[in-house]
Structure 1
Amino acid sequence: MIYPLIFFSIFFIWLTWNYQKWSLFLILIILPVYQIRFQILSIPLTFLEVLILILFTVWLIKKIIYKQYPIFSYKKLKTWLWLILAWFLISIVTIFISPDLRAGAGISKAYFLEPILFLVVFLDIIRDKKDLKLAIGALIFSGLLVASYSFYQKIVGQGVWSTEIWGQPKILRATGPFPHPNFLGLYLGPLFMLGLGYISLNFRKNIPFILKILFFIALFLGSLVFAKSEGAIIAIFVALFLYTMFHKPFRKWSLILILILILFVSFFSVPRRYLAEKIFLQDLSGRLRVNIWKGAAEILKEKPILGAGLNGYSILAPQYQKRYYDQYTQELISVETHPYPHNLFLAIWLELGLLGLIIFSLILFQFFKQGFKNFKKEPILIGSIMGAMTVVLIHGLVDTPYFKNDLAILFWVIIGAMIIISRGEVPKRS
């Protein structure tokens, strides 16, 4: 295994030196390679991290050799500069709050430092609408590969067996190239929104445009159905609804569809009962999450300001999270704890403290502020970018779509796309 990685790394160095933009696109295509893990000088690394470090190092060396000063124009970041620096500095401080300094440092490196290094290169070499569309296209291609693999799993019967209803037989859930079906939903959800925008911008003048849209929707949503990633599916529909509310040409049709859906749910008991279980977290998955949140809340009662530090929740959770028993039979169902508490905002509060949660909120405020400000100029492109972030946040109510190598990169690429549009380097669509 080590020799193919070495050869690929050598090829990637050459590619980055000669075709920097395409090496960045390649990283976006193969984000799931973070699962290839090893150690160099006793430092844990993933293959994705190695590629990001190569990209940044070669970019920096070329800047110095060719005397391209300033190396990076921070003036273009404006308000974003202090937000990004604050986000990174908080991740450094919370290493020392963590019960495990080594693990905390590893998380800071993988989920904070390296995504910001990638963002710096991204903002420097992605300079116009054409480049941005190519970068988004690379992400969509990655999503197509991942979704296609989940269809293969469905055909051959691969995946993981999961208990969805206690006392009922387990069901097979697709995972794609990931070890867990939730990871598939966390990855494909934001890419679905970006993909709709990408296809609309690139293929609208093509006759079979509607066929491309239908194929894309079927592939991505089918993959999410195979994974039973209900959080991702609900987040997508919420994002689509919000987009149509802001984009006037679709507003009337969206309201009509919502009215039809309300009538359908009102007249039929099965969908009404299903929605009630999901909204009020009455199914097994929902009840387990509520139990996890209660344990997380107990930690925050003791550490409301500083939180538990990076990697602190995973260490402290077994002391605070109660065992979960069936509410009717009192049968023990779960004693399992998780690295993060299945809620993005709780996770950030626990890992980065209250100040980290505030900075995260300000990042989101700045993102949507700039999005709404420029929405009329590029309703499809900006709408898809805002939609991707909306999926992250809605799904983040029941999962943690940041604290994973690929998801951290994806989050900052979405931010980076908005920064590029807002700084005026993406010309108005004709």
Structure 2
Amino acid sequence: MTRIVLIGAGSVEFTRNLLGDFLSYPELHDATFALHDIDADRLATAERMAHWTAGALGASPRIEVHLDRRDALRGADFVVDTIQVGGARATQIDFGVPARHGLRYTINDTINIGGVMRGLRTIPVVLDIVRDMEELCPDAWFLNYTNPMSMLIWAVAERSDIRTVGLCHSVYWTVDTIGRYLGIPRDEIEHVSAGVNHLAFLLRLEHRGRDLYPDLRRFVADDRIPPDDLVRAELFRRLGYYPTESSEHHAEYNPWFIPKGDAVERFNIPIGEYLSRVAANLDEYADTKRRLDAGEPFEIERSGEYAAVIVHALLTGRAERIVGNVMNRGFVANLDPDACVEVPCLVDGGGIHPQTVGPLPPQCAAYIRPAIDAQRLTIRAALDEDRDAVYHAAMQDPQIQARLSLEETWRLVDELIAAEGEWLPAWLRPG
């Protein structure tokens, strides 16, 4: 019987979506789902949601709950990681301390200073998970959803032979968005994208063999882009290829928007967007508990996540195409060979097979490379226990480059380390 472990199952809404995806396949109706979280209340709520989801879909899986991660991992075939080390409090610090230095962010979880701090908090925990997997389920697949995605996959690849892939829904929803712009169903759009997670581009966009880029250019030139996608449209105008991640992400990945004049207002950039999501998630969790208590139903629909697609393809041998985050083995010729890249992958009974894309357009590769530098420096800090590398990683943040001196940058890093010490590895904690 297939054993699927959800690490961080207390993210109840995401767990419900994942279970809905898994149980949409009849072949997984009798699988074992082992839920793990360090928060007992959230874990109990996730268990109730799992039973509700199974009942709503007419499935009869075995559902286990474990506060002890090792108990959950024992004998696993697939391990799905959705943890957030430090939770809402750490995220609030990631925004609050930089704000005192005049820095403004939208999401701050990938390559900016928040991504650096999240990487330092999370890399040790993820490495602990894969070490447990090496002992308890060495043949299992590690399917990671946790950010900062590229840093985590890269760190795991350096320290473990556990089979690993990083999963993100940004390409899926970008294609869905473009389909709505052009009046074409998402499933009819053929596409190829490549880059690194949250910084990739659609290289090919077709409908029944017809190039859709001329239509998309006209859509943008006619100013039909909605207010929440203006940053991506501007990058598309300048770089010639559409980014696969949202405008709120891209607004902070470069110095051309947030620090520049009235750009925040003109491009409708939602400063502090992730803080709003954190607050909404807390409210949603409270509402989920209330609805479970009241016996109210929930909506179940396919989420666009790839974990269930991967598991089903590996088990049945039915080939599927996904987008995955893997180590670059020549898949993207003009990005660093030791970096984690996001590329199309074929999944079948033989495994996950990343596809070679070739070189990116040079302007797109140039836009991406500074992000790889920030990722590499954060990984070196975490793996080599090198405090200097933390400062060097912070130096790569384009918002910091635009606003702070080096002395101010060092002071910012020291303040963040002091504020987040409870979640950081011992070698980095103050005192």
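Among candidates 1, 2, the computation of mean count of other Cβ atoms within 10 Å over residues 158-165 that gave 14.1 used structure 1.
Computing percent of Cα pairs over 21 Å apart, for residues 70-213 alone gives 56 for which of 1, 2?
2
Determine which structure produced the value -15000 for helix-only ellipticity at 222 nm (-39500 (n - 2.57) for each DSSP H run of 4 or more, over all residues; to 500), calculated from the coordinates; the candidates are 1, 2. The correct label is 2.
For structures 1, 2, which has the highest computed value of FRET efficiency 1/(1 + (r/R0)^6) of positions 150 and 334 (r between Cβ atoms, R0 = 30 Å, to 0.05)? The maximum falls on structure 2. Here distance in nm of label points 7 Å out along Cα→Cβ at positions 62 and 374 was derived from just one of the structures 1, 2, and that gives 4.5; the source is 2.
Laboratory data are not the source of any read-out in this text; all were calculated from the coordinates shown. Small disclaimer: the values here were computed from a predicted structure and weren't measured. Cβ atoms are built from the backbone, for glycine too; each structure is taken alone.
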